[in-house]
1. Out of 1, 2, which one gives 4.8 for distance in nm of label points 7 Å out along Cα→Cβ at positions 121 and 497 as computed from the coordinates?
2. Supply the structure label, taken from 1, 2, corresponding to Rg and Dmax of the Cα atoms in Å with the calculated value 45.9, 153.
3. Identify the structure, out of 1, 2, from whose coordinates helix-only ellipticity at 222 nm (-39500 (n - 2.57) for each DSSP H run of 4 or more, over all residues; to 500) was calculated to give -14000.
4. For structures 1, 2, which has the highest computed value of FRET efficiency 1/(1 + (r/R0)^6) of positions 337 and 593 (r between Cβ atoms, R0 = 35 Å, to 0.05)?
5. Quick check: 3.3 is what I get for distance in nm of label points 7 Å out along Cα→Cβ at positions 345 and 385, calculated from one of 1, 2. Which structure matches?
6. Looking at structures 1, 2, which one was Rg and Dmax of the Cα atoms in Å, for residues 393-528 alone calculated from, given that it came out as 30.4, 105?
Structure 1
Amino acid sequence: MTRDSRNILVYTVKDRCRVCYTCVRECPVKAIKIMNGQAEVIPERCIACGNCVNVCSQGAKAFLHSCHQVENLLVSNQQVVALLAPSFPAEFTELENPKHMVTMLKSLGFDKVVEVSFGADMVAREYEKLQSKPSKTGFISSDCPAVVACIERHYPNLTDHLAPIASPMVAIARIAKKEYGEDIKTIFIGPCIAKKGESDEIDEAITFTELRKLFHENSIQHTNLKPTDFDPPLAGKGASFPVSHGLLSTMGKTADMACNDVVVTDGKRNFISAIKEFENGNLSHNHLELLCCEGCISGPGMSNNGNRFHRRNLISNYVHNKLDELNTDAWSEQVANYKEMDFSQEFSPAVQQLSLPSEEDIREKLLSIGKLHPGDHLNCGACGYDSCREHAIAILNGLAENEMCLPDTIEKMHGMIEDLNISNEKLANTRQALQHSEKLASMGQLSAGIAHELNNPLGVITMYSNILKEESSETDTFYQDLNLITEQANRCKEIVAGLLNFARQNQVKLEVTHMTDFCEHSLQSIIKPDNIRLHFSSNLENHEAMIDRDQMMQVLTNLEKNAVEAMVDGGDLNIQLDGNPEEIHIRISDTGTGIAKENLDKIFTPFFTTKAIGKGTGMGLPLVYGIVKMHKGQLQVVSNTDASAGPTGTTFTLVLPRVNTQLAEKNSNHTTQSIHTDTITINKT
């Protein structure tokens, strides 16, 4: 009797889905599959309850619209009967008289308008008969198509417990065909999406929101129409069917606590809980009256601007007024005319149950989403599942993804942010080093040119001043002048040598060196006051690297001397060695005054110094820079002068390759040629 072969009733509008998992959380049977971040409805598992449609704020969940098919039937030559659900007063609150709805529907093209409430009247009698029969087991009401679909697909072992009674919609469809002929076309109008796929005994089903659209497109309003009575058969108490306890009310019963054979509940969580308890045997002797929605007045086919209790009050007033106007004798006569009709219904399982993975697989999946210990099972529900275990099972069944776990995703995001910050810091240091390199490259070329041009005249000055000194005695008046000339010429030669090192024009003589002993030995070459404390540590496992010992000793002593001079009031000088199989890292840190931010870009510039006049030439750090570059290494500096931002001081980090085969081969090939060239230059002078 079901219409499972019809089109998909609920589907996803993919370009609107924002991956909030609200639909997963609200789906009572977990018929939503997350794939590549998109929430897709699984038709085979879906019970068309419409919860996902109601809660999706982006409109990404939509249901099948049948307006076009209804319009085609209305313009056909066939007689079309509207089967109007009793919850319409809760939707069309603007109607001054509920009978205006009949006139509006007939203006739309319907030949007859029949109340589904009369079907509820007849169905209630069938439930009374069922309850009066002695039975060892209870049964579940079958008037809600979403509940029926849930049991058939997800609790198939309970299918035999569904009351074998047709829903009010199917009952009134059978009555209408007996009343107006078997060839009529019936269209159900109500608040429910699931009705669209419930039965083949109706031709089409539309929701109240679809009906509003048809009214709007055809400019039909109640203000210029007169009320019209419903077509027979006329309904009685069945008008209360849309609200919770509606079936009991139609049967003339109440939910008396002293009579606990009937359990009434509604809502997506409550009805599932009742089914599970029935399955477990706790309620196996009870009759369950279940509604998937919180009453049909809250169905997904209604406008979302109404309040539940206001709608309930509207239905109550409608039923009260209807019963006041009801011709009881005429109604009883109609009931008698149809009481012998067949209102039975058969149901069959359509199993969609998922397999339960093994405990080992579940445990491994929990580990993959960061649930290492029971304390990690937050069961926060952000993924849409009630527990971390359910989420893991859903992943294993292909319904969910690891990334749906918000706490795990946030933790991974924090890790990525931390890694990104480290990468950004490295990038900033690299960018700064590149800027230094670009700036110093041009200066290096200039320095090299100047150094080579100055070498020859300096050689002449040095040679002839020394010759004059040898030909004179210390008593000569000009001897001290010659001594000063040679002294200053030698000083100029040292400056030129520094320029050559800075410009990377000299060669390095690589030797295998024990770096821990070498760096520790460098500390013996510096003079430090008593208020400065030395700290040396090495984390190296392999202590060897290839360096030019003389030049690298010059680098270390220069940096260590600068560090001591920066700590005028005392402090700590830290030398730390780290490394990996390819590199040696030497960190020289002080707790001194630090280097001003505006000077950081200038410290490797030749002749730049912050020392007082006569205290230095400013060639120390450029010389260090040149030597490190000649070793194919890197030199990084971090400094802080603001005590409010943290401890002040400066850290120089030398990164040196352990083995530089290319550099060693180059030095070996060019050593003889370089010495020969220097000799030629001196002889020429």
Structure 2
Amino acid sequence: MKYALTVIFFICVFICQAFASDEPFTYPSNWGGTGLMEIPTARVLKEDTYRIGVSQTEPYRIYYGALSPIKGLEIDGRITEILGTEITNPGWQNYGNYKDKSIDFKYQLIPEGKYMPAVALGIMDPHGTRIYSSQYFAVSKQIYPFDFTIGFGNGRFGKTPLPSQGEGIKIEMISSPGKWLDDSQPFYGLQFTPSEKYALMFEYSPIRYHKQTNDPAQSKYFQEEVQLNYNFGFRWKPVKWAEIDLSCQRGDEIGVNFSMPFELGKPLIPIYDKPYREKPADKLNPLTERIITALYNSGFSDIGVLIEGDELWIEVQNDKFYFNTRAMGVIFRIVADMAPPHIRNINIVLKENGVPMLEFTTLKSDLTDMYEEKMSLNEFYQLSVLKTDAAHKPDIRLMHTQLLSYGIKPSLQTFLNDPSGFLKYRLGASGWMSYHPWEGASFVAGLEGYPLNNVSSANEPLSNAVRSDIVLYKKESAALGRLMYDQTYKTENELYGRFAAGLLEVQYAGFDAEIGKPFFDGRFMLGLSGSAVKKREPNNPVQLKDNDVKDIYSTAFINTRLNIPEYDIFIDLKTGRFLAGDKGTKITISKFINGVTLSVWYSITDTSGFNDGYNPGYHDKGIAVSIPLRLFKGTDSKTAYYYALSPWTRDVAQDIDHYNTLFDFIGRNVKIFLDKDKEKMY
């Protein structure tokens, strides 16, 4: 039967003349990647979308997330819990069921065309235990409302399981293509989607559960071959943000899968900032006072307005708008409404913490033409001058100077996979207050409180720990996170400098400094940084640690960043000496999507100086996301929430937690990104 279906599929592929995108066939499989139930398809999530979900088909319960940061690429992360397999080894009694963490990648090599099917390459779980690892090809072709898929893969879908890889990464498809082909088995299926609300599924799954001996579920649940390799399912999408799947798998198991898809960076509440409307009484005031009032009520501070002959100078600090180009657009609207006819040139300087970041110069006539739609935004931008160096400007008396800033936001920190329990966390809030007495200066105090906190560890801290003893600090329900001074400088040729001193983070106090400079309109950044710090006492907010294994911990780095505005990606390399003395490089790749920043990092350092059983040969790795508050608030905001997921139990490639870094301070205030963000002005 399976060979007959295969032949039918290929006939459909090569005689079909339909043309379609991947949607609506982008539902999740059991494990979160786009697919049917147990098998993948050649479909991928739409670019800049993500989903989270949970599925259960005994004995597996899978928690997953998937996203598409660039077109054609899908990245899936999952935790597989095997029900009824509690770990009872000494020290692990409270851990619960066995759990496996893994990450998968799928890239659509060929999108579907009129005649060509979609073709995708998938790499599942290439690192670590590789219990659920596979490398596969999948081909999908749509004859709407049907979507046919055929593929073949090794490992989980193959004849034999793949061995553990530890800290390395192995892809047999590349290292041993002949062996990969010999081990691979075919799979196929179809999905019938007559409506966006529901769909039917059928698949042939080649998984030989009774031969997957690396799977902890095999010895207890799969000593015999499964009853049936054909699975059947029903999908239902009651609302745009929820999907529910019901299935019959392996002949005798009922499967349930619930997922929620979202667009990255799309506000849950539409962002609307009410335009400023001048009161009739204010129109009687002097022009500079009118403009200052309008800017202040629109979300700016440190405002200076000066008229010199036919030139109008405006100097402001953006306290509200996430994108500086959007802040510039708000200023343009105010100036276009208020500037008198004799004004010819308009000069606007935007600042961050008092430091001038960019200067925009334009003609009043061009600004008027743009708002009267006699000129496009792109034409207006090309006729104007945008500079990011600290150019000379006249001395302007500032109004509404904001010396104090403060805020509070929720904070969630998680600690996974400790022997004392798989999920440890602390949930609460972090607050801060900053005093800014002069340009670039900040006196910062940060407090943290976690009323919900179960962080603990069965592991004893290493004698020479630099970060693996963080549990001693995280288990505290209240902490003085920071008490420090931070100073940022910028010269006329865009050389930046930063210096910080005090209680720099929850674990370390001391000194931190760096210099940096953008090149080639900001496409490349280069900098140097270093720190000299001491450990703080875990249970005393102001005391430094005595009799520590090291009196001073020091770091020294060469920092580089490559900005790729065509894909909104930036790549950071931090090369040098880390806190534990190991030398090497940490690479971080970040993707910016409508304000949301997704990051993943991996380190390569010399770990020969470690003599314990945890750190030698280890590579620090993790993921992080920064989510702006504006997505939930309904109005613009510069505040962002940050969440990172990485091991707490290693000391390799560790650095202090910086209050600010120069590359992040510069951010998108470089020419190549400002050119890209210009559409937000209007």
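Computed from the coordinates by the stated procedures, all read-outs in this text should not be read as laboratory data. All figures in this text were calculated on a predicted structure; none of them were measured in a lab. Cβ atoms are built from the backbone, for glycine too; each structure is taken alone.
1. Checking each candidate, the match is 2.
2. Computing Rg and Dmax of the Cα atoms in Å on every structure in 1, 2 gives 45.9, 153 only for 1.
3. On the way: 1: -14000; 2: -3500.
Attributed to the structure labelled 1.
4. On the way: 1: 0.00; 2: 0.55.
Answer by largest value of FRET efficiency 1/(1 + (r/R0)^6) of positions 337 and 593 (r between Cβ atoms, R0 = 35 Å, to 0.05): 2.
5. 1
6. Details: 1: 30.4, 105; 2: 19.6, 63.
Considering all the candidates, the number was obtained from 1.
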